[in-house]
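The next part holds the structures, each set out as structure tokens.
FYI, it's all coordinate maths here, none of it is from the lab. Everything quoted here is computed from the prediction, not taken from an experiment. Cβ atoms are built from the backbone, for glycine too; each structure is taken alone.
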Structure 1
Amino acid sequence: MKAYLPAGEIVNTHGIRGAVRVLPWADSPDFLLGFSTVYIDGAPMAVESASVQKTCVLLKLRGIDSVEQAQALRGKTIEIARSDAVLPEGTFFIDDLLGMAVFDQTGAEIGKVRDVLQMPKHDVYVVRGEKEYLIPAVPAFIKQIDGESRAITAEIIEGMATDAD
């Protein structure tokens, strides 16, 4: 497993004192408020303050004290240390789902998770094997996720297979 996980993108500056606006890649922007250190290009950056504004997180990072310094960070990815993150039971980082084997209700492997589409209501797992499947990440279809064995059991119904090869 990777030691650091991508958590959002710096999309703009905020104010004149070096704060940045981060578009988080989490279920809720509040998730990023719990970190005292984030990483940019592998370098640790101390968080002086963090707050949520609509769908973004406003971060003030130690050592970034001007709008010019903040502007230089635009487009960069914010990462978090995996060891600093605590997830609720039964939830997984998207990064951990990628590459997991997916089995149908008969136990046959249908492919591996290649992408996770984040839709407004729920995520959709893109699974590729002999065919490509789009599987809604809801209990009706995702029956079990075993993080240790890196396996997902899913109920596959007609219409989940796409025409893509």
Structure 2
Amino acid sequence: MFSVFKNINRFANKSKLLDGFAIFCARYFLYVLLIFLFAATVITGNWRMFIYPFFSGLFAAFVITKIIYLFYKEERPAELRSAKVLIPVPKNPSFPSRHAALLFGTSFYLFFYSVPLAILFVVCSCLVGVARVFCGVHWFHDILAGVLTGLLSALALAGLINYINP
């Protein structure tokens, strides 16, 4: 996985345009996606389309990842001299990525409401994940673990909701 990180991060500081795009994706695109989802929810009037996916993402990011952090702490690639770091380095452990967990937890739960919207969110979530590797704050396997955490959260929440309200 180190070689994957190296192959993505090596393009940092080569182009101001590419760096700017990666920084935007790594730091701010998450908020753009959530605002977009909120707007889509307002337009459709289906508040469950925002509440359940967002709760799934929050559960993945702030419950499941916190539990993992208790048992496994991994340093970020920013600790390496060779890593090119473009954004402020978060203080929490690197594995799994909380950004990826939040976005993929939201994205995967969206499949229960709108497949095209969910696919768009998965693609954009991948972009955010790669951008965080590009910016030097995550290993690639942190992002993959965030994807899995988001998937587990979405499936668990869907199962719970189906159990409570069949």
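Of the structures labelled 1, 2, which one yields 18 when relative contact order in percent (Cα under 8 Å, 6 or more apart) is computed from its coordinates? Could the numbers behind the result be given before it?
Details: 1: 18; 2: 34.
Here the read-out was taken from 1.
Can you say which of 1, 2 returns 2.8 when distance in nm of label points 7 Å out along Cα→Cβ at positions 86 and 150 is computed?
Numbers: 1: 2.8; 2: 1.9.
It must be structure 1, since only it matches.
If helix-only ellipticity at 222 nm (-39500 (n - 2.57) for each DSSP H run of 4 or more, over all residues; to 500) is calculated from each of 1, 2, which structure is the one that comes out at -22000?
On the way: 1: -1000; 2: -22000.
Of the structures listed, the value fits 2.
A value of 1.22 was derived for Cα Rg over 2.2 N^0.38 Å; which structure in 1, 2 was it taken from?
Working: 1: 1.22; 2: 1.06.
Working through the options, I get structure 1.
Assuming 47 is volume of the Cα convex hull per residue in Å³, for residues 30-69 alone as calculated from a single structure, say which of 1, 2 it is. Walk me through the numbers on the way to the answer.
Numbers: 1: 85; 2: 47.
The read-out comes from structure 2.
From which structure (1, 2) was distance in nm of label points 7 Å out along Cα→Cβ at positions 54 and 110 calculated, if the value obtained is 3.8? Kindly include the intermediate steps, with their values, before the conclusion.
Working: 1: 3.8; 2: 1.4.
Derived from 1, not from the others.
Using mean count of other Cβ atoms within 10 Å over residues 46-53 for the comparison, can you identify which of 1, 2 gives the largest number?
Details: 1: 14.2; 2: 16.8.
Largest value of mean count of other Cβ atoms within 10 Å over residues 46-53: 2.
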